[in-house]
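These are the structures in question, set out in turn.
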Structure 1
């Protein structure tokens, strides 16, 4: 058997993980016909059937399942090779991807990137606004700003600080409904919810707010959308104080409830820490995020 085509192997792995040709094509940035040809090519090259076509889904055969772990091992080895190559790049030019929650990406990162641009104009930053914990090992991002401590052994994280977050409402809402100050007051007013699964409700209870699900006037999973709903008077919502202070049309409420402490971690891969351009961005973000605590 000739050596395997790496593109075809990637197609097999992406299709197995995504469950369909269309989803795998989107993941790899290819057209669906191209993806289909590559999957067919590796099946011909190996002389086996890897998938059963069930409607629009691609279901692994027993042989496909047997080979999947081998393909994943090869994919992980290729990812490690890319990491090693990126980590040894000495150039201070190029693209560095940074992932952060949507609120941090929208309102905290921009001024920091403006300062970085002035000192390192050869570096272009790709901002990935995501509330998911991006997998740095698989190069979904070079640097991540997270609110939880990284637990993967090959990642390095620096706790920059803890940012206070409080509850807010629009000034119009306060004029119409009064100014709730205590946890007991919270039971009488509407909230903007973050999800329908009960996680946010549990979080509120853990923070001493005995609210009920019936008090959610609406839901928004992403913080930017939720904050817009708060500004429009849909109810009370949480936000980092340093972000909320930039919006004159909101008022802090539940003043007697202690602020939430939001940890800000800056995380990257150990290999990438040796890359000059990534090190420049990492250090600039660390300085900028730490400096915000003095001005917030």
Structure 2
């Protein structure tokens, strides 16, 4: 191996490590954001929190559009209807997940929500005609088994509220399917603009009627949630500049670990053995489904 090749390999490895670090930091911020949201939903309507987050997101979208050709250029979409539906799914997913945090602990919510990559596999097979290989069928079965362990239907401990994060996961899976379609024709700026504007309009239509004036402390927390969401997204975008998506994908699951720790330390939530085992099965299934085949 020449010195030039060695230097290139070291640079790639260094960039990958930076990308992974940025991804982990992003997941930590998302987990903290969910912890704050869990505090806020005790006294404030979920619709109000979603509305505030989206209006901050609009500012971010305008900055993105300005740096990539302007708002007028970004507003032109090859699939405007799909963009609108995708944006509405995004609003719905955030609202449903916030509702789950009102009734469930952080660990349980994230453990059930972690099944969304496996749901996406099934929907991709159904709507995009993508072929599922044997390992993905096995992963889906194991992930489903892990979900059942957490839910434990028929054992007298099933909570109907546990279906809420599953609904959020399914909504996000549909969101991902539409994202795959749209990304083939529309730019990042266009997708961001549609998601922000449609989301802001939709969330405002439900958020204003439900408005409850927050205390100064709650207003500060709401601002932190809204801004931190944008920061976490920016960190993820930067992470993808330094490392491939396939490299970062396993580290996205660190969100569950961070959420569990926050739930334990801040809220005194101790996950049951069933939740821990079920979550491990879901995570292992998700990792197995994305692991490349040996050459």
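Each reported figure results from applying straightforward, stated rules to the coordinates on display, with no laboratory input. Bear in mind that the values here come from a model prediction, so they are computed numbers and not experimental data. Cβ atoms are built from the backbone, for glycine too; each structure is taken alone.
Structure notes:
- If helix-only ellipticity at 222 nm (-39500 (n - 2.57) for each DSSP H run of 4 or more, over all residues; to 500) is computed and equals -27000, the structure in 1, 2: 2
- When distance in nm of label points 7 Å out along Cα→Cβ at positions 24 and 144 is calculated for each of structures 1, 2, structure 2 gives the greatest result.
- In terms of Kirkwood radius over Cα pairs in Å, for residues 176-271 alone, the structure with the greatest value among 1, 2 is 2.
- Among 1, 2, structure where Rg and Dmax of the Cα atoms in Å as derived comes to 19.8, 67: 2
- Structures 1, 2 were shown, and relative contact order in percent (Cα under 8 Å, 6 or more apart) at 43 was computed from 2.
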